[in-house]
Structure 1
Amino acid sequence: MDRIKNLMAEDRPLKWLFYGDSITHGADHCYGQKSYSEHFAERIRYEMRRFNDIIINSAISGDTTVQLLE
């Protein structure tokens with residue numbers, strides 16, 4: 001956590017990457033609600049005023065670490 005706190009204390013924009021399966025993807029399991037990566041993006045970009053940070057959700061339904069490592 002200290003590393004993340006130190007990164008957030010800097011002024012430079014950060015890139016946040018979410019990778020996972022269908023739950024991370026959020027298309028089916030959220031039933032039209034926001035996924036946790038969308039909640040995270042809202043918190044970072046709007047509430048914390050880090051407008052230049054980039055949040056990427058590259059999750060794919062059914063993926064596991066096997067596909068990530070490939």
Structure 2
Amino acid sequence: MADKFDPYREALVVENTTEWPEDTDLDPYRRVQLEALLHESPEQADHLEYVRTHTGFCRHIVVSEDDLERISS
């Protein structure tokens with residue numbers, strides 16, 4: 001279930017993960033670039049989750065087609 005952007009949790013993020021659609025065929029270098037762009041502005045992600053860890057939170061973004069269009073332009 002997606003969470004809303006939370007500035008408090010953002011301050012405690014110690015890890016990032018990104019889940020790509022299975023049909024996404026990108027060069028690994030380009031994928032890393034796009035992941036960095038997604039995590040630079042998590043408040044704009046369509047599907048954002050905060051997963052509790054022992055030391056803080058993991059920001060998990062599930063990439064949507066809208067996300068890809070937004071960051072690719």
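For the reader, a short list of remarks on this structure follows.
- Distance in nm of label points 7 Å out along Cα→Cβ at positions 2 and 34 from the coordinates reads 1.7; which among 1, 2: 2
- At a computed -7500 (helix-only ellipticity at 222 nm (-39500 (n - 2.57) for each DSSP H run of 4 or more, over all residues; to 500)), which of 1, 2: 1
- At a computed 1.8 (distance in nm of label points 7 Å out along Cα→Cβ at positions 26 and 42), which of 1, 2: 2
Read the figures in this text as sums done on the coordinates, not as results from a lab. All values derive from a computational prediction rather than experimental measurement. Cβ atoms are built from the backbone, for glycine too; each structure is taken alone.
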